[in-house]
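Multiple structures are listed underneath, in structure tokens.
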Structure P
């Protein structure tokens, strides 16, 4: 009986120490995690706008070049050249896809896209975050028709070449982009 009580006291003591350590570590790291997330978004916005920055001066460069606009519970960003940037997110094939998209001042053509998070299959759907694929969106017209990611060679000004073997990821990404573009262009007007 005495051994069982000793074991119970030890388990409670160890559990309390472990829980205290976890709470302490969480309290210590949470501000750093939030700061890193903020820097990732700011650097992504600067990147899609082709604004040069250094790692040590992301926040300063962002503050000098970008205006944060809040409208109807939405946040978007405007550059000095009146380009509009907004964050997007949605469900991909295997998990969430999020990033930022920049529109030219005409709000009819895409300036650039950057993926900040995706969980798609490496080498297939995961290629949506590669520069080569994302460069295909530049200067695509989103005003007259919805953006389309197509098999084969894109021939129209609203089409983007798809990724072979990643049809479902491309379709999910196309839906995410079109829904978010429609929502934010209406707010930005």
Structure Q
């Protein structure tokens, strides 16, 4: 008979972020280094190859372990779907930070409660962010990165682009700005 495994899953939202802290916690929780699957994508994306692989290798009796609930699911609905899928396959779930272990009835109840609170908190943050952005717009503020290129340089590059001496891409590289910023400033200057 095969021994049950603790299969780890870790995710960060951007390529710049580091998985080391999550990986260390998963190793300490008993996950084998070869059984820790990772993704460097936002949790909003449904396409998470590391999670898909972790789910595929999990067998009855195994436990899927995450550092924190929000590393696993995009929403409470997604969390519940993943946990139900694991339960159907007789795979337990464990979240280290929240202390949830679905191998017990208490753990299943706590998972649902924490998931609901996490979703509620995320909704509140989103509402506050949108309200703040609306208030800033009402005061005439614009969001986004400030352009580092001086106006004279922008004007000089615009003349070179108009005369087809350089492309917009080359002008943007030279100025250290993106194409969206270039076109926004050209529109604002017109």
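Read-outs: derived from the displayed coordinates by stated rules, not from any lab. This structure is a prediction, so every number in the text was calculated from the model and none was measured. Cβ atoms are built from the backbone, for glycine too; each structure is taken alone.
For which of the structures P, Q does the calculation of volume of the Cα convex hull per residue in Å³, for residues 47-158 alone return 136? Label of the source structure: P.
Could you figure out which one of P, Q the value 13.1 for mean count of other Cβ atoms within 10 Å over residues 63-70 was computed from? Answer by label: P. Computing P(r) over Cα pairs in 5 Å bins from 0, in percent, for residues 55-110 alone across structures P, Q gives 5, 21, 32, 31, 11, 1 for structure Q. For which of the structures P, Q does the calculation of log10 I(q)/I(0) by the Debye sum over Cα atoms at q = 0.14, 0.21, 0.29 Å⁻¹, for residues 103-166 alone return -0.70, -0.89, -1.09? Label of the originating structure: Q. Taking distance in nm of label points 7 Å out along Cα→Cβ at positions 23 and 79 as the criterion, the top structure among P, Q is P, with the largest value. The greatest value of distance in nm of label points 7 Å out along Cα→Cβ at positions 31 and 119 among structures P, Q is that of P. Comparing mean projected area of the Cα convex hull in nm², for residues 15-70 alone across structures P, Q, the highest figure comes from P.
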